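Laboratory data are not the source of any read-out in this text; all were calculated from the coordinates shown. Here the structure is a predicted model, which is why all the values come from computation and not from measurement. Cβ atoms are built from the backbone, for glycine too; each structure is taken alone.
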Structure P
Amino acid sequence: MMEALLPLASFAFVTSITPGPNNIMLTSSGVWFGFLRSIPHMLGITFGFVVLLAICAAGIGSLVIAVPAIHVLLKIAGSGYLLYLAWKLRSMRFSQDDGAHVRPMSFMGAALFQFANPKAWVMAVTGASAFLPLVQPVWLAITIYCLVFGVINLPCVGVWAGAGAMLRRYLTQPLWRAVFSTVMVLLTIYSALAIWL
């Protein structure tokens, strides 16, 4: 059983730790709001993605990906949200005054974003088709699959929020804030465009 879980754990680690829309948003959240205020965002990502994994493991994900119209709608929703986020990031300032106007992403917002992220759908469908444990009953296999992915995903996304929180102390000067904000806006726009590649 452990030998069968190692490929799943490796897949979960690689897909969770590498850069992507979720991790870019978490880095920004860590910078602007700190690690503690980003925890609901982190938990929402993991929860939403685990629910998506369960749906895909149950076979529904393949149907969604197979219907071109739904796939296009997912791409529009995902890229639209990322462009909206880039627009918000471009005007954010690293000051006490902004705390009242801008809030970190909520648990529910982060969870729901997973369903508008076509890359998350593709990852979930790929993972379910290639790494679902071969145990019976099926609900037990899906539970194991989701638990392993969730346990690995949460600390991985936490690394990105933590990295942002560490950068926070170095971004007290307006010049570095502007540089960081520009880089994050460009990365977010790139993520929105990469959905269509």
Structure Q
Amino acid sequence: MRKLVYYVAVSIDGYIAGPGGEFDFYPLGDERQAAAYSGWINARYPETVPTPGRASEGLADAPNKRFDTVLMGRGAYGPGVAAGFTSPYAHLRQYVVSSTLAPDVDPAVTVVAGDPLGLVRGLKREEGQDIWLCGGGVLAGALLPEIDELIIKSYPVVAGSGIPAFSGAFDPTVFDVTDRASFDNGVVVTHFARR
């Protein structure tokens, strides 16, 4: 069965974006450190690089290694649209959960107005690679019962405020660490599996 994997960057204090959706505050380190880190990430998860940036990263023809589907909330989808890309991950099946977004925003994007749990349960029954939960925190909170794995890229920065990795009711859910990698730029990538 396909898995739902929340693959996301977080600050030390657990924010995935600033109060206005900012995500440019994550420190990447110097040029050498940034290249080593992005090389490691891109080798494992090339499909998580947005379509418009794949060629510049040398990933124009890279196959999808882990995911064939991306699931986004309205806030996670917004930065691509603001940059003029209504299909930010054209190399993946794209779903946006939003009750305010027009259903015909792009022919390659399926807008789902409600029932994200039903959507994910249906996607999991299909054949294919895993499903990437790209964000945001409200959607992650709603989908917590269906999240099988977490891949958390922890950056050495305190945001102070913003969009938390999970929003929702108090619901302690235990995950086990299955792998961890540290980088010279201070980023730690930790893989978790639902216990």
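Side notes on the structure shown:
- Origin of the value -6500, where helix-only ellipticity at 222 nm (-39500 (n - 2.57) for each DSSP H run of 4 or more, over all residues; to 500) was derived from one of P, Q: Q
- Given 32, 19, 13 for semi-axes √(5λ) of the Cα gyration tensor in Å, calculated: source structure among P, Q: P
- Computing distance in nm of label points 7 Å out along Cα→Cβ at positions 18 and 114 across structures P, Q gives 1.9 for structure P.
- Taking Kirkwood radius over Cα pairs in Å, for residues 10-121 alone as the measure, the highest value among P, Q is held by Q.
- Ranking P, Q by mean count of other Cβ atoms within 10 Å over residues 130-137, the structure that comes out highest: Q
- Identity of the structure behind 13.1 (criterion: mean count of other Cβ atoms within 10 Å over residues 26-33, calculated), options P, Q: Q
- Per distance in nm of label points 7 Å out along Cα→Cβ at positions 170 and 186, the highest-valued of structures P, Q: Q
- Largest in distance in nm of label points 7 Å out along Cα→Cβ at positions 50 and 66 among the labelled structures P, Q is structure P.
- Test item: relative contact order in percent (Cα under 8 Å, 6 or more apart) calculated as 45, pick one of P, Q: P
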